[in-house]
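Taken together, the values in this text are just the output of simple stated rules run on the coordinates, not laboratory data. All values reported here derive from a predicted model rather than from experimental measurement. Cβ atoms are built from the backbone, for glycine too; each structure is taken alone.
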Structure P
Amino acid sequence: MCMTEKISDEFLKQIEEAEREDPQREIPVIITIQAGTDVGMLEQKGLRIQRIFTNISAISGTLNAAEIKPLAQLDQVQLIEYDGPVWALSDQP
């Protein structure tokens, strides 16, 4: 699986803009990983872990803009998504 299959086009544009403006800018991410992946290895690659999910193989944390694309190259990483605010849909008009 190549990097572009692991990062959405929209998020990739955000990453590239951040790389141009400030490669050290912290970006919140959720990373889906293969079961059994060594979390310490991800930390060595720059991931600052905030939460390790136990019911799914995923981790939330932050990465510098310049660290995201190299992390996506790892076989153990299945998907990297922006961890932005979300809101529940309302039944009200």
Structure Q
Amino acid sequence: MKRGGYVYILTNKWKTVLYVGVTSSLSKRVLEHKEKLHPGSFTAKYQCEILVYYKGFQHIEEAIAEEKRLKGLTKSKKAEIIERLNPEWDDLLPSLEE
């Protein structure tokens, strides 16, 4: 049985840093970032805890491939992707339905 997954982008309150990640449980993972479960991590250091973009996939391998693609983009290209679906850069965590 294959398991689905999500690729997601977090930012900080100043919208100056973008973090791209992948997970099989989006709500749980974003909450871990918000709670700074791993204090030495990139997201904790740069205070990336606002979910501004995510996309679900049927298979985790697809999500991993998309994560790699997004990580290869420039910051401005990532911003364009975010703004297509979330022009105000709102925190999407409250609206999640997993």
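So if we calculate percent of Cα pairs over 15 Å apart, for residues 37-84 alone for every structure here (P, Q), which label has the highest result?
Values: P: 38; Q: 60.
When percent of Cα pairs over 15 Å apart, for residues 37-84 alone is computed for each of P, Q, structure Q gives the biggest number.
Which structure, out of P, Q, was distance in nm of label points 7 Å out along Cα→Cβ at positions 5 and 69 derived from, given a value of 1.9? Mind dumping the intermediate values first?
Numbers: P: 1.9; Q: 1.4.
The read-out comes from structure P.
Tell me which of P, Q gives 0.7 when you compute distance in nm of label points 7 Å out along Cα→Cβ at positions 29 and 45. Show your work: numbers first, answer last.
Values: P: 0.7; Q: 2.0.
Derived from the structure labelled P.
If distance in nm of label points 7 Å out along Cα→Cβ at positions 61 and 77 is calculated from each of P, Q, which structure is the one that comes out at 2.4? Provide the component values of the computation, followed by the final result.
Working: P: 1.1; Q: 2.4.
Among P, Q, the structure yielding 2.4 for distance in nm of label points 7 Å out along Cα→Cβ at positions 61 and 77 is Q.
Looking at structures P, Q, which one was semi-axes √(5λ) of the Cα gyration tensor in Å calculated from, given that it came out as 21, 19, 13?
Numbers: P: 21, 19, 13; Q: 19, 16, 13.
The read-out comes from structure P.
With relative contact order in percent (Cα under 8 Å, 6 or more apart) computed over the structures P, Q, the top value is the one for P, the highest of the group.
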